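Below are structures written as structure tokens.
Every number here is computed from the coordinates shown, using simple stated rules; none is lab data. Every value quoted in this text rests on a predicted model; they were computed, and no experiment measured them. Cβ atoms are built from the backbone, for glycine too; each structure is taken alone.
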Structure I
Amino acid sequence: MLLRGRSSVAFMSADNGINDGRIPTYQAHEKLRTVQIEMISESIAALEEHGAIVTAAPTGVGKTAAALSAALEISRRPGQERTIMFMTGRQSQHRIVVETVREINLRLPADEPPVTLIDMIGQSGMCVQPFANEHPALFTSLCSEARADAKCRPFLASTKAIGNLALNRPLHVHELVKMSRDYEENGQSTPVCPWKVGRELARHADIIVCDYNHLFNESVRSASMGGMQLELEDLIVIIDEAHNLPDRIRNGLELKLTPDMVRNATFEVDEYLQTMESAFGDSDVEVVEMIRWAHNVVTRLRPTMRAWFRKLGVEVAANEGKSPADRQREVSITEFHDLMNQAFDARATDKAQTTLTVSSVSVDGQSEGKPAGEVAGRQGQDEEGTPKGGTSGGGRANLLPDEGGPPAELRLRRLAEVLQGVEITREADEIQDLAAHRLGSIIAAVEQFGHTSALALVFEDNSANGVITSHLLDPSLVSGTIFSKVAGSILMSGTLYPPELYSMILGLAKNTVLRSFDSPFMNDRRPVAIASDVNGTHRQKSEAMTAKIQSHIAGMVNSCDGHIAVFAPSYARIAEYVAGHNWGNIKVVMEERTWGKQRTDRLLDDLEDARRRGKRLLLAGVFAGKLAEGIDYRNNILDAVVCIGIPMAPPSVEGKALLKYFDDKFGRGKGMRWAMVQPPMNAVLQAMGRPIRSIDDRAFILLLDERHQRGNYQACLPDNLSPIITHDGATTQMIAQRFFSKTKPAE
């Protein structure tokens, strides 16, 4: 197995500058920009103290190369060896990291071992089996079954020989998959599981490239870190596009609860119990006793849960005809606990009664002609025909050692653990996660975060029985502990404004370095114009407003000889503004919800091909969608971007709870700015930056919403931005024509 080489090169001088103008050991470019020099220097200073740096740096300045350079200087120091975990939410960024490391290796001194890298994506994305393309839940089930039954030959194959090949040079994940699929030993095809290869090699690599979930999703982290044999303390973490991390953490705790879920979980636990009883017999095995207890609790929970949802539905129905937010209701954690405690306490009461009944049974096991097991186990049926209290085990009292289940303070946790551990045989067409697992997840979330005000439960009357959704308002409850344990962190993004916001929201230490570099929207090559005659709010929506928006887009189309991207808050809005309109000799490409990576990769080829043929494309997408954040528009392939409106979240109970939580935690007024306005404005900033992938790129940026000129919205734009104000489509065309006639593309 190849092991990491380590550098002893000193990089920092006493004043935290670069020694005598020397280049760093790990350099991806022949020349460093000033921004890169400063970022490397300040990142190393932070990492030397096992601290963190939050960097807002514009696209095209070489953030990835600078972050890797700084991290490698620290991680390869003798006696202080660490593994770099480069985390990103976009697969397109994986390739950039791999290419950057290859460039670094080309420029290493002769005596410096090459930097090694393992690129990981989701297990299904790395699978070489025919079922790799199945629905995620079904794939997980099929993969687990194949491995458990020793039927997956690639997983059983040894990774020892291919491991040396995989670390010889940095491989993109798809190259690793192809190498593993095509691997041969002694002339025989011997495919190896790429996911297994990656996990086993990870601890030997200098750099692991992976998704945020590997650290910030608890269940994934537990499995991933264990499989890689790494501890948090072993890691230097680089978070790319870090502005997305708070929402990714929140989304991981956005869990659903319905009465049908509880019903289905009851059946699944019952089947699981039967399997375990068959395996362990009628002995007092603690795990079986715990499953019996959980089955009884969930059985009792079922009718009370349905009644509770009916009550919530009646309350919400009184607001029918008002806004969508009026069809929601916040559910207090106390209400949820009361419901769970009813089920727990009913179980304990029934067990006590059952104990008395069994004690009065005669020696021969009969009482009034009933078998003792029937007295203990059959206690009638509920309104839906589910056996109450009894289990498929039947003939014993089935008591836990303390006669009443786990201690009160552990009941939620133990129930969640049992539910999340349920395993049953599934039909081939079952694609959803087990109801027991989903129920266990939301119970675990309440148990973990319910003692704080950071978890909100929201009932919404959007289905036959309604649904309760959990919302984690404070991502620092997840991320703070992680950042405090790792060996150091670099968080970076082109839209990480203001850095202090993200430092506080993510729970970073008070001594975290906060750094903002100049915005790319500040020189003659990247002007920004704001339309004063357009407002993108729903209440201003009208045919006249749509016509104004289209006139501005037409002004851009008529003045620009290259490709244009147009973004709006929703698919409905972008279709309204762009689809079906006659834009002349420019081809419209509408983003679709179902687009995957292959389609977006092909789009780059389409743009290049159209440019070669002298043709133009107008890309129409949504903020934070595939076109706005999932593609690296290299070679200045876009000449202009139009941003319509601001993707504000609609009013909701969750939004109100988040606003109040931020005001309470960070100070009055912070809720509106940080929770309500900054996230959608960051989505706009991301879209604005799409054409700018290099410091020399040129592009015209048009913002179609007058709100960008005022209040909290203006405060979210870069401080050094001096926008041009345009009052109508004709003015936009004139300004854009002047720009494109004077400013030529980068060569």
Structure II
Amino acid sequence: RLVDAQETRRVLDRLFGYRLSPVLWKKVMPRISAGRVQSVATRLIVEKERERMAFIASSWWDLTAQTDQNFIARLISVDDKRLATTNDFDSNGSLKEKNASNILLLNQGSAEKLTASLEGKKLTVKSIEDSPRTERPKPPFTTSTMQQDAGSRLGWGAQLTMRIAQSLYEGGFITYMRTDSVNLSQTAISAARSAAQSLYGKDHIPDRPRFYEGKTKNAQEAHEAIRPAGDSFKTPGELAPELTRDQLALYDLIWKRTVASQMADAKKMQARVDFDVTTSDGKACIFRANGSVITFPGFLAAYEDVSDEKSDEEGDRRLPPMKIGQDVVATKFLCEGHETKPPARYTEPTLVKKLEELGIGRPSTFASIIQTIQDRGYVVKRGRALVPTFLAFSVTGLLEQHFSKLVDYEFTASMEEDLDRIANGEEERLNWLTKFFFGHDGQPGLQDLAADLGAIDAQQINTMKMGENIEIRVGRYGAYLQEGAGDERKFANIPEGLAPDELTLEKAIELLAAPSGERELGLDPSTGLQVIAKSGRFGPYITEVFPEVVSEDGKKPRKKKDAPMPKTASLLSTMTLDTITIDDALKLLSLPRSLGVDSETGEEITVQNGRYGPYLKRGTDSRTLTSEDELFSIGLEQAIDIYKQPKVRRRGVAKPPLKELGVDPETKKAIIIKDGRFGMYVTDGESNATLRRGDTVEAMTIERALELLAGRRAWEIENGGVKKKTKRAKKSAPTLTEKTLKGAGAKRKAKKSASGKSKKDK
């Protein structure tokens, strides 16, 4: 039955991909895909961005009082009207109607006036409330909660977390890392209680073991929760010599969470003190101070929740003993302005949590799903946030309009329930797949939904109207702006890295008004063609412009395959689009330049400008030149002298770092961004990690850099470490010796996969 369910899931995913992906290729862009879970995950991220785009910010002010007893009290009401806070505003920037009449909204002027009227006033204790609070430990890790916790605490993505967990599992340090279960075996419970008692004392474990129930929809609990392996748990300190830094960090989380799950409740005492104060103009104000004290740490001795670590500044402060009627001196009253914030974008941990809440997908696939939507260009990471691209808007819009059922959250979750019924023998898989594909009870199936391509308007799907005759268009080569129609149309590229919620109408007008970057330099006297300088994908360059040919019917003829191409040339490093002249351009277009024939070899020598700078070429032999000036100054004799010298492979001078990000807090090594042959990368001097799509030098943080490096190190672990380059001896004619004969007869060893089996055995 489990095999049937797994086979059904595989067929279902293929049906989705095989039927919907071609629709996207024809109507949006080639080489993209749709999927049962990936399309829903993309929709979640797009919907969050839509909320941010529709969000209207509002401002509000509040007041605080700093006291001589080292605590802060916050103003909560004036003349029985509660002070407005961020929770009182809706997404349109207005106060919620049900509260508006009883709320006081302060602006800068009224806040400053109120602050001035409080100067010199004392706070009088009005009421004191002490309330005990009990906090229970969380259950051991499932795949999903492990990914969420590693994301929150370590800043890791889901895929990196699973790589590290896989390496720990293969090393025998933890149990299987793909599970929905929160249950521990009796052996594990005993090991956790024993570890807690020996490290924290007998009073830190409850009288009876704890048992947990999973809350995840459609949970599959074939394995126990993720925990340290063995009958007794080795502490992180004991395993430190055997583990890499990243392995140790994840093992530490798993160990703490497992042990804490069998420990006693934590106990806290929360205090809330309200103060009366009257302003100089007679307004009755109430200030409030909050405090919290841990009276018994319990499980917090092993594992403190992230939310507890990030409490507000007064939430975890111990308040001094006070009595009702007591006066407290306020050393300073301060007012401060705030602005409501748009809904936070999903991060990998919060997206995993949302998918799990909705019952969509399996925890074991979350990491690959998040990676897939990035690889397809639907999502880029900015820091830790997942930002949708305009391509994601087009794809999601098409699926919502024409395949709404297939990206509906409840329908997708119901499919998971159906798959579970197949696993339990309550549903026959072939019958279920037939209904899904061909339809039933008058409802169309996937086959019919994907067949009517004529109903899909590609232009409408790929167009987002902004107003004032300006549109965002998604084309085969990316997103761009268009203003107007017909011959009067204007276009502008949308800068890479500009998030959809940042592309306002004002920003669009600014981009359309910016100069295109083209500059006419003059005519080439040898051809009579116009030469222009412009900026391209690979940098600034110059090009000839052929005159536009229009046929008798007024249409442009199609270009022939053998039609001549305009001459182009990249600018030298000392040139810019603003300073290059027609004379400079003609020199560049004259390259490659023939220097003459080498009398010894009979071959022509030319000087050329290539990707890595200026060089000489004689037949198949090339020599690097030291300066761009030599492109136009070097002569035949100098070139021949260079060829007479032994060929030396030139090592480039090390480039300075593009940006210094700071120091790794653990290794104390400097983290920098460099530009290499294959693009920009971050490095700590030992490991190098290429910047991913969406990463920019300007936006790169030390946290993101450490995440990239951790991913690289995990890949190196999986692939047997960094392979050192060794120089190969120049091949010569083979000599038959005993050694070469043995080598020829030896069989090549099969490469092992992550499971430990060779590919040959599979």
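Brief remarks follow.
- Structure from which -13500 was derived, helix-only ellipticity at 222 nm (-39500 (n - 2.57) for each DSSP H run of 4 or more, over all residues; to 500), options I, II: I
- Which of I, II yields 15, 41, 34, 9, 1, 0 [P(r) over Cα pairs in 20 Å bins from 0, in percent, calculated]: I
- When distance in nm of label points 7 Å out along Cα→Cβ at positions 172 and 700 is calculated for each of structures I, II, structure II comes out greatest.
- Winner on distance in nm of label points 7 Å out along Cα→Cβ at positions 28 and 676 once structures I, II are ranked, highest first: I
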